[in-house]
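A short reminder: the numbers here are calculations on the coordinates, not readings from a lab. Source: prediction; values computed, not measured. Cβ atoms are built from the backbone, for glycine too; each structure is taken alone.
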Structure P
Amino acid sequence: MDLYARRLWQTRGYPGRDYLKRRGISDRTAREHRLGYCDGDDLSDLVAELRRRHIPAQAALDIGLIAGKTGKERFVQRITIPEIRGGQVRWLTGRHLQDVDNKYLNVYGPRHLLGADALYDRGEILGDEGPLNWLTLRQWGLPAFSFVGGTMPDEGYQWLTAAGRVYLPFQRDLPGWTAARRLAPILDAQVELLCLPAEWRGRRIKDVNDLIRDGFDDAAGYRCFTACGRAAIPWHERYLAMDFQDLPILLPAAR
């Protein structure tokens, strides 16, 4: 929503901007993808925005912008990440500023792929379960999508079956590996695993965003990632039975 996008760049949006900076997401990327921030301090702003657009408050309740029990905004202290197609917001997810149990919160209704517009006429694409990993890939100018939540939205298979090759960055955490194991067997021969280094420049690497967060250089992270891409391996059904900690992959020596 435009309201949350405006808030991000206001004084009250500083916590959101600070979080994105720590995650290595540039202002340019935030603006291009219309990222926003919900501080939840004053519901009157949301009510006024709905009135200006001639949208009844019940619609905000129905899609989950307002919590029914409390009457407050549901996305409080979250970075809002919209899926935009044809200039219109089709869907929204929000990432909490803290690593709480439910880090991501979605609007109600069917989930959508993040980044579907970037997949038109692409022979090779990158997929990731995490929205911040997706933003990292897009910041590098790479065609990428995110299947938020670990399972593929219904629309996803229609988009992806037309792709020539789908690269899934291998993640060293249970949610990421579980998501890859769900998706890869369905696309099968289309999929290759892109193996990130277990450690890089003294830091444990769990996912793509770890290559640029907390002060790491964006360009260096990109060089590391492209080096990993040259060592991608085809998906094999035997990986289904393996734990992500035991997957026997020879990782590239990234510098």
Structure Q
Amino acid sequence: MTIEAAQIQRVLSPELRDLLTLSVQQVLPSTNAYLLQQPMRDQQWSVVIAQQQTQGRGQRDHQFASPIGGLYLSLLMPVRDSAQFNTFQQTAAAGVALAETIQALLHYEVQLKWVNDVYDQQQKLAGILTEGYLDVTGRLSGVVVGVGLNFASTIETEHIGNLRALVVAQQVTINQFSAQYLNRLYTLLQLPALELTRRYQRWTPLVGRKLQTIAGQPVQDISVSALKPDGTLILSNQQIVRIGQRVRFAD
């Protein structure tokens, strides 16, 4: 399953084709790390896709297995207002774009796990890693959004799944999927924050879910009351849970 830049670019929307510079690499340590070392192109998007990663990373520097057959794609985009920058919006857009592309092309519905994972029941299919890009002065000038999806890889365990059977059944290529994902991501990132947050909740119905633990401590009779556009959870006892805090849901 070969990734070809020309085939991806043909399916991109005209607006995105003009905005985006696309690079395909056979092997990289990490697509996010690669873009974090590249110069920022003025108001342009830079996208890199690798056939394989040797040092794939997830949240909290966890290793992300990245064998051949997966989709490892990172996007570098400029940040216009660093004071108002909110990584949740980019992470949410990437998650929704993956879920909607899987539904549209593979006719299958997945779930998003707050805040940065894609699941099929109890098996993880994809992870999202969003990182700030600093210019030479140390100022936040961009953001890198990376996704690692077990697209057609054979990796599968009790807790890790893949889309291989669906990909084969629907005869979807990784080039088609990559292009449609990027088209959807571009559209979602144009939405107001409240609308994108609502779209995100379509794939992860958080409101009303009961929590089992917060920061490793058991809790009782506490549920989610609201999800704010910055990714913060408001709980039924008025407690606030921010991105990065560990929670476990009861269901």
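Between structures P, Q, the calculation of mean count of other Cβ atoms within 10 Å over residues 71-78 yields its largest number for Q. Looking at distance in nm of label points 7 Å out along Cα→Cβ at positions 23 and 183 for structures P, Q, the greatest value goes to Q.
Once FRET efficiency 1/(1 + (r/R0)^6) of positions 7 and 95 (r between Cβ atoms, R0 = 25 Å, to 0.05) is calculated for all of P, Q, which comes out largest?
Numbers: P: 0.95; Q: 0.50.
Max of FRET efficiency 1/(1 + (r/R0)^6) of positions 7 and 95 (r between Cβ atoms, R0 = 25 Å, to 0.05): P.
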